[in-house]
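Undergrad: Pasting the structures here.
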Structure P
Amino acid sequence: MSTPSAAASTSATATAPTIAFIGGGNMASAIMGGLIRQGMAQSQIEVVEPWEDARAALQLQYDITAQALPGPQLARASLVVWAVKPQTFKDAAAQVRSYTPDAVHLSVAAGIRSSSLVQWLGSERIVRAMPNTPALIGQGMTALYARPGISAAERQQVEQVLAPTGQLLWVEHEVQLDAVTALSGSGPAYVFYFLEAMTQAGVDMGLSAAQAHQLAVGTFAGASELARRSDESPAVLRQRVTSKGGTTYAALQSMESDHIGPLIQNALRAAQQRARELGDEFGA
């Protein structure tokens with residue numbers, strides 16, 4: 001038989017506010033992991049994830065039992081994290097909305113504007129976030145936009161939930177999130193693309209694949225950390241390591257002749273435009 005204190009503890013757990021995740025993929029998993037490392041009990045995390053393999057992965061990694069469909073358990077959620085694909089958001093919202101009338105909603109879905117979320121969820125308490133994949137190792141960069149209905153305390157709640165994933169940056173205007181998506185949201189892929197090219201060049205010049213990979217990744221990591229710690233701009237840092245007539249100068253002259261800088265800028269604008277299109281295509 002349970003002692004009175006044990007029964008009280010069980011009752012408190014059953015009624016305490018939770019955080020709910022709609023979608024249990026990589027980004028949601030990264031946030032959940034951070035919450036658990038902060039000391040949140042698995043029983044205070046509700047997850048709705050339709051894919052059986054993803055549910056099994058959450059059970060194995062975090063001992064979290066995810067549900068295939070939304071239900072009354074979501075009514076305890078003080079915060080709902082939306083980690084679904086843009087094209088499935090509207091249908092998912094229709095299934096969840098009746099259970100979460102008093103919750104704050106945090107969306108990490110690319111492109112879907114908060115005005116659509118207000119219509120689908122029946123709430124003005126909306127925060128949009130644009131994270132990136134280094135959040136999986138606590139080194140992410142996430143930009144945030146809050147609708148006017150979000151209080152200072154609710155902003156702080158969102159910050160506490162996302163803090164273990166890396167750095168956070170609030171933007172004043174929602175349209176800026178399209179630029180964020182292009183720059184940092186999609187940005188890790190650009191880095192990986194450049195690393196691929198550097199590694200292949202190293203192999204072509206006689207290094208082993210393992211050697212070229214280690215050199216390329218180490219160079220990116222070191223240069224990024226130097227830029228992070230420095231008060232000087234990337235342009236100044238570049239100039240400091242570029243001696244006219246030297247090897248670095250030769251490489252940069254080749255890049256400039258090929259207009260690499262403008263091509264990169266064009267690529268980011270294409271990503272920004274696609275983010276806008278997602279809002280038009282899948283929004284309300």
Structure Q
Amino acid sequence: MSERRSPRILIFDSGVGGLSVAACVHKKLPQASIVYLADNAAFPYGGQPESVVVERCCTLIAKALEQYPCDAIVVACNTASTIALPHLRAITGVPVVGVVPAVKPAAAQTLNQRIGLLATPATVRRPYLDELIREFAPGCQVERVGHPGLVQWAEDLVRGLAVPQDELDNAVAGLRDAEVDTVVLGCTHYPLLLDSLRQSLPEVKFWVDSGDAIARRVAWLLAQVDKLDDALECNGAPNTPVLAALFSGGAPGGVASYMASLGLQPKTVTGSWPVQL
């Protein structure tokens with residue numbers, strides 16, 4: 001009889017933004033192993049044709065599952081979640097969790113009914129965002145900001161570069177002018193910028209992202225296959241909770257150190273994976 005292994009979760013993004021989700025998953029499920037997969041060779045996904053996003057997501061995730069069988073897949077990318085989830089679910093029996101901007105919890109928290117929504121330009125334009133607001137925040141004023149710089153600043157932060165605070169202040173000025181008290185971080189990259197965002201918008205009371213909700217969903221999925229206890233056992237968190245960090249392009253400089261600062265010490269970091277798509 002083979003030894004029962006700890007649960008394993010594949011977390012996929014086009015860049016390093018999914019690390020914010022990985023940190024939430026690790027906090028919720030400390031004994032689970034994480035495989036982090038980033039298609040940074042095609043970053044950012046927002047400017048890619050939908051057919052390219054679908055093909056790359058499905059191909060890369062299928063290859064990763066061959067090498068690292070997993071119990072759940074998290075697509076920690078808004079663009080990929082809105083485009084590729086049905087295609088992914090058609091090619092694998094592994095449960096797939098997507099991400100959407102946390103409009104519903106933001107509407108429940110706001111005190112003045114003024115919500116800021118920070119997202120990528122592509123997400124701000126997508127009809128599904130209109131549907132989320134109509135369904136979950138009909139009585140709220142929602143001020144949207146889709147700025148192209150934020151994602152790149154988060155990517156640069158992982159490499160050790162400082163966030164350009166003056167530029168960030170200007171990027172979110174519309175939220176300040178709208179006097180929002182709650183901000184939805186509608187891209188998984190943005191929680192990595194939270195310290196700088198708080199400096200830009202000190203009046204904001206509530207910062208809302210999807211990381212904790214995704215972690216709860218993954219925990220629920222593991223419970224359905226009797227693996228939740230294995231992910232929760234408190235006999236000491238693994239020294240290297242990330243079994244592998246795989247990057248389709250070159251591995252970002254400093255990424256291992258940055259992951260360790262989030263509690264996500266990787267066992268291995270591999271760039272140019274796989275060599276050919």
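Undergrad: Upon calculation of FRET efficiency 1/(1 + (r/R0)^6) of positions 143 and 263 (r between Cβ atoms, R0 = 25 Å, to 0.05) from the atomic coordinates, which of the structures P, Q produces 0.55?
TA: Only one of P, Q returns 0.55 for FRET efficiency 1/(1 + (r/R0)^6) of positions 143 and 263 (r between Cβ atoms, R0 = 25 Å, to 0.05), namely P.
Undergrad: For the read-out helix-only ellipticity at 222 nm (-39500 (n - 2.57) for each DSSP H run of 4 or more, over all residues; to 500), a value of -12500 was computed from one structure; give its label from P, Q. Please list the in-between numbers first.
TA: Numbers: P: -16000; Q: -12500.
So the calculation was done on Q.
Undergrad: Now, a different point. Suppose P(r) over Cα pairs in 10 Å bins from 0, in percent works out to 7, 30, 36, 22, 5, 0, 0; of P, Q, which structure was it derived from?
TA: The read-out was computed on structure Q.
Undergrad: Output the label of whichever structure in P, Q has the greatest value of relative contact order in percent (Cα under 8 Å, 6 or more apart).
TA: Details: P: 15; Q: 27.
Max of relative contact order in percent (Cα under 8 Å, 6 or more apart): Q.
Undergrad: Starting from the value 14.5: which structure in P, Q was mean count of other Cβ atoms within 10 Å over residues 47-54 calculated from?
TA: Derived from the structure labelled Q.
Undergrad: Continuing with this model, one more query. With distance in nm of label points 7 Å out along Cα→Cβ at positions 55 and 151 coming out at 3.6, pick the structure among P, Q it was computed from. Show your work: numbers first, answer last.
TA: On the way: P: 3.6; Q: 1.9.
Going label by label, the one that fits is P.
Undergrad: Also: Out of P, Q, which has the highest value for distance in nm of label points 7 Å out along Cα→Cβ at positions 87 and 247? Kindly include the intermediate steps, with their values, before the conclusion.
TA: Working: P: 4.7; Q: 2.5.
Checked P, Q; max of distance in nm of label points 7 Å out along Cα→Cβ at positions 87 and 247 sits with P.
Undergrad: Taking FRET efficiency 1/(1 + (r/R0)^6) of positions 199 and 223 (r between Cβ atoms, R0 = 35 Å, to 0.05) as the quantity of interest, name the structure among P, Q where it is greatest.
TA: Ranking P, Q on FRET efficiency 1/(1 + (r/R0)^6) of positions 199 and 223 (r between Cβ atoms, R0 = 35 Å, to 0.05), first place is P.
Since every read-out is calculated from the coordinates, none of them should be taken as a lab result. On a predicted model such as this, the values are computed, not experimentally measured, just so you know. Cβ atoms are built from the backbone, for glycine too; each structure is taken alone.
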